[in-house]
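Colleague: In what follows, structures are represented as structure tokens.
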Structure I
């Protein structure tokens, strides 16, 4: 059975493993203090938020998201990280997390949920193309 809900203290190890896998996918290695800081912020559930997907009670997917003001529409919900354990892929985990984040944002009267992914992430993009509109924007970044 697949369930979606907030993370709790017992999820810390499994969450970190999933978050490390997400970062590995994008070629990043995160120092331990980044994991600790993120976990603490998710616990406060104020600025950034996290949901977990559980298959038969085991944490197999995570979504991290936040809201921000918009100058042209109601507040927006940005889905920053979405990751499913490789062994759980193809079982509706990512779709369920997307639906849960969307419901969360709708309850808070956000005007949209949006995210970015690398163009080479073809597996995830097959799902994203089914559930969302690709408006063709290109992401630019100035590293600081």
Structure II
């Protein structure tokens, strides 16, 4: 009797609860995108082929705008986003993805292949979709 573990990959647990935006928009406009597109993560698009993707989470806005008493309509996304982002290949085993998150203090990462964002993976999606895949189906939390 084999007890071989089935490999669960990032592509198996990634979510599409993200939107791609321009870094020049205001945080206020980014909040509207979060709300209108039910996004949990905003990916900031590259400005040219030599640029890198950025990432904006609601926690970034809480820490860098609200906590510092800055006005969301006067702060641009590029001022508070994380860039460059650590990305994950769709083929990565979720065990290594979890270790990567722990090693770099990440909560979420885009899944990128051929310079295209395919989805987003988080601790929540790794646990809820990876370990409990057959019983519970949740998006990025």
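Quick note: the coordinates plus some simple rules give every number you see, no bench work behind them. In this text, all values refer to a predicted model and were calculated from it rather than measured experimentally. Cβ atoms are built from the backbone, for glycine too; each structure is taken alone.
Colleague: Matching task: -11500 is the computed value of helix-only ellipticity at 222 nm (-39500 (n - 2.57) for each DSSP H run of 4 or more, over all residues; to 500). Pick the structure from I, II.
Modeller: I
Colleague: I, II: which one has FRET efficiency 1/(1 + (r/R0)^6) of positions 6 and 22 (r between Cβ atoms, R0 = 25 Å, to 0.05), as calculated, at 0.85?
Modeller: The value was obtained from structure I.
Colleague: Mean count of other Cβ atoms within 10 Å over residues 30-37 computed as 11.5: which structure among I, II?
Modeller: Derived from I, not from the others.
Colleague: Of structures I, II, which gives 2.1 when distance in nm of label points 7 Å out along Cα→Cβ at positions 38 and 54 is computed from the coordinates?
Modeller: Computed on structure I.
Colleague: Among I, II, considering only relative contact order in percent (Cα under 8 Å, 6 or more apart), which has the greatest calculated value?
Modeller: Structure II comes out on top.
Colleague: Using the calculated result 11.1 for mean count of other Cβ atoms within 10 Å over residues 46-53, pick out the matching structure from I, II.
Modeller: Of the options listed, only II reproduces it.
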